[in-house]
1. For Cα Rg over 2.2 N^0.38 Å, for residues 76-211 alone, which of the structures 1, 2 scores highest?
2. Distance in nm of label points 7 Å out along Cα→Cβ at positions 68 and 148 was computed and gave 3.2; which structure, 1, 2, did it come from?
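Just so it is clear, none of the values below were taken in a lab; they were calculated from the coordinates. Everything quoted here is computed from the prediction, not taken from an experiment. Cβ atoms are built from the backbone, for glycine too; each structure is taken alone.
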Structure 1
Amino acid sequence: MHFLKGMTEILYMPSIEANYIREWDAVVTARGDDYVELDRTAFYAEGGGQPSDTGWLEWSGGRSRVRMVTKKGPIRHFLDGPVPEGNVHCTLDWERRHGHMRMHTAQHIVSGVVFDGFGARTVGNQLYHDRARVDFHPIKFTDEQLAAIEKESNEIIARNIDVRIYQEKRADLEKRVNQERCNLDLIPRSVSDLRVIEVTGFDVCPCAGTHVRNTRELGKVHMLDCESKGKDRCRVTYELVL
């Protein structure tokens, strides 16, 4: 199955292994003063609480840094440097990308632990390559509860669980998941085919982000902060330590 956004094939979408693509060749299909559109890309375009990837485009006689990728309309790769045409070779900033992958998979685990233990939903999140924050509602965590979340999250991670990516019909997924646990009820009803991230035996969730292939890549969750963000809303910030 090809995952397309406009005229761009999104290379990281079909499988967990595709999330590990670091280099590929592409053709420029459109260009502006400081951006290009490509026929195929593995750069993640900013959205869903995950920042865009960065990296480089190279071609005969030139090189530019990809500083930001957006998907409001077609996927556009904004550049610091010359704007190429024709064939290009693309390279991800892998340290940044892998950081986002680790944080995103960890977020699914932390969110699942909080819902199972306290019935609080994830109502917002922002990932970075070295930390992440998640907003939960309705809840006000005590220090003891936060420590328990950290402990249980790390127990799950320590099982070295495989992570899978696959496509599933919405109607089929609805039959086997708690829609509030995975925020399925927030996805427009018009979306009938879903990309699913499964932390095997623990979490199943529709998601378009990038993830690691096994929880052994995560290290350990270390809670950094917990703050109130309004009535019955709590923001947790964590990092991952190896």
Structure 2
Amino acid sequence: MEERLQKILAAGAGVSRRAAEKLIADGLVTVNGAVAGLGDKADPDRDEIRLRGELLSGPGKKYYIMLNKPVGYVTTMSDEKGRKTVRELVSDIPERVYPVGRLDINSEGLLLMTNDGDFANRVMHPSFEKEKTYRVLVTGDADRGVRRLSAPMELDGVPLAPSAVRVVKSDGPVTTLDITIHEGKNRQIRRMCEQAELTVKRLTRISIGPVSLGRLHKGAWRHLTPAEIRALSR
């Protein structure tokens, strides 16, 4: 199915729509060998789409994987600052796969990666309301913080959907929380905890929708099962 090229780039290359438009305007994107223009459309399952000469999508096997991202890796395929990227962790996959959403460099846990742009869009788009759960180790007044996190909150002046907060355990000054959100705003959990006057010591994404990280080792990846792919595509 044909889609606007900037939408395909946003899903496949892990960039914003605005950044995708700039890449197209700068002549860095080709479709079937021709330099693409703003407003062009393409079919990621049929057309050969390249960014800076590297294959972004095209006919071939589709890969759907789960990675346990460690701290210290950025969720991009390349980094101008020379930091480690998640691409290094999936270099043994024969096709180029891209992150579905992001985890910041200091966060770890479940990261989906794929070369199927339509699947990525369905997982990321807010209309599909894929819940994301994070295990968060915090310090501060946990009782007050949990009440604040459970109450209506805003980020950048925009109301957030209600979050679900569960206290997993308390160990002296450190409290472990499970926080479930619907959106995926930049650094959302950290910013919510900051509003609740809690200091985040560790942040791990443990599930997206019905798919859980389980016992996957840090830095390791596995293929999603057909049942997981179907569940995430709904």
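1. Largest one: structure 1.
2. The read-out comes from structure 2.
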